[in-house]
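**Student:** Take a look at the structures below.
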Structure 1
Amino acid sequence: MTLHLTSITLTYPDGDRTLTALDAVDLGVGAGEFAAVTGPSGSGKSSLLAVAATLIAPASGRVAVAGREVSELGPAARARLRRDHIGIVFQQPNLLASLTALDQLAVMAHLAGRSPRRAAGRAGELLDAVGLTGQAHKRPHQLSGGERQRVNIARALMNEPEVLLVDEPTSALDHDRGARIVDLLGRLTREHGLATVMVTHDLAQLGAVDRVYSMADGRLTEGAATRAA
């Protein structure tokens, strides 16, 4: 499995008691697989993404990303693992207002110390892959909400990750634009061999995913596959 969470428990102090955000969660997602995690607010979905992204260390359990056991890594090594192997699509695109769509992607490669020339070429390829070839030189205010989310997705793929973590990608979009974004994520998952986990409240947008999980009170339950092989 490209992403493997084993018996993950995450707790937080809550006054004079302890709150369990994740309760012995197991999750495995392989290359080319698109998994969705549904559940109400406060069920633990965001905590699951944060642990998978190595942003929060669990109280117990194991996290493995692209064959690397996260608990064996120090802070600097975990940061490199996130940079090189994990793409994160945040709920809000948070694009830099002064940068064009092309530059939003290129800056990610710059932060990773990669060749500017190679970065420009890959940025152009990714914008083409997400259907924004003609929008490369537009800034965020010149793009629609759906187009900004597409830039957000392309940016997450810039450093060629094996794992893609997606937080509520359709929350600010209408049904049709949301459906196109989820279909795009499914296509990119298969074409790039990604292990993709999408957290969503939108139960109407699950047709493109391979497997659905439900989270309640910090516990993860697997549902049936939704897309024919």
Structure 2
Amino acid sequence: MGSSSHLKRLAMPRSWPLPRKTTIWVTRPSPGGHSLERCMPVNLIVRDVLGRAQSAREVRFIVHNELIKVDGRVCKDTRRGVGLMDVLSLGDEHFRCMLDANGRLRYVKISAEEAQWKIARIEGKTTLKGGKTQLNLHDGRNMIVDDATTYSTGDSVKISLPDQEILEHIAFVEGVRCYLIGGTHVGEMASMKERIVKRSSMPNEVAFDEFGTTEVNVFAVGDASIPVMEVKA
């Protein structure tokens, strides 16, 4: 049995910057690479967050006229989820999905040049038939690389859009500039001081100059230009 296309507003994720007591129902994103907590459907973003449409019908009109792109590719589904680090293009406007200081999804306006790339975190590696290695990225993408030893879980890659070629490898090592996607310091930037690997079932930790957090909350971005929401909303 498939999932419903709707969910109740009272049950929607806390990361969605929408009021809870206006209507009963809200659109559920189509299944995709992002979890429910880390993405929002296109129709809610365009209508309720960006205010570029007055109704779901207007969003459908915009989508059917191929005026919306996600990561450089035409979006044909109004329920398509746009999640962390994704680039949403609406005509000549471009937005990158980020997190504010409250952990809520925000769609920050960026330049056309910045819309040509995105950062993706490596969540795992898979060995394919023939000895090739596949990188499993945080947004559901899978990329095949030749040198398996170069990339490690926790590293990030800067990829071009929409052709998805690797432009830069960002190693998850001491000194790398990181973006916090969870914990008390969500939405902040910090340079990693130390990576603490636990030889047990406990999660690995990352230490910064003034605080520490678990590894799952850290996203290596290197020198990439990433918009930061400094003010709590």
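**Student:** Assuming 14 is relative contact order in percent (Cα under 8 Å, 6 or more apart) as calculated from a single structure, say which of 1, 2 it is.
**Tutor:** It was calculated from structure 2.
**Student:** Can you tell which of 1, 2 yields 3.1 when distance in nm of label points 7 Å out along Cα→Cβ at positions 46 and 158 is derived from it?
**Tutor:** Source structure: 2.
**Student:** Work out FRET efficiency 1/(1 + (r/R0)^6) of positions 30 and 134 (r between Cβ atoms, R0 = 35 Å, to 0.05) for each of structures 1, 2, then name the structure with the largest result.
**Tutor:** Once FRET efficiency 1/(1 + (r/R0)^6) of positions 30 and 134 (r between Cβ atoms, R0 = 35 Å, to 0.05) is worked out for each structure, 2 has the highest.
**Student:** Right, something else. For the read-out distance in nm of label points 7 Å out along Cα→Cβ at positions 118 and 142, a value of 1.8 was computed from one structure; give its label from 1, 2.
**Tutor:** 2
**Student:** Here's another thing I want to ask about it. Which of 1, 2 yields -10000 for helix-only ellipticity at 222 nm (-39500 (n - 2.57) for each DSSP H run of 4 or more, over all residues; to 500), as computed?
**Tutor:** Derived from the structure labelled 1.
**Student:** While we're here: Just checking, which of 1, 2 has the largest value of distance in nm of label points 7 Å out along Cα→Cβ at positions 70 and 110?
**Tutor:** 1
None of the figures in this text is laboratory data; all of them are computed from the coordinates on show. Predicted model only: the values in this text are computed from it and were never measured. Cβ atoms are built from the backbone, for glycine too; each structure is taken alone.
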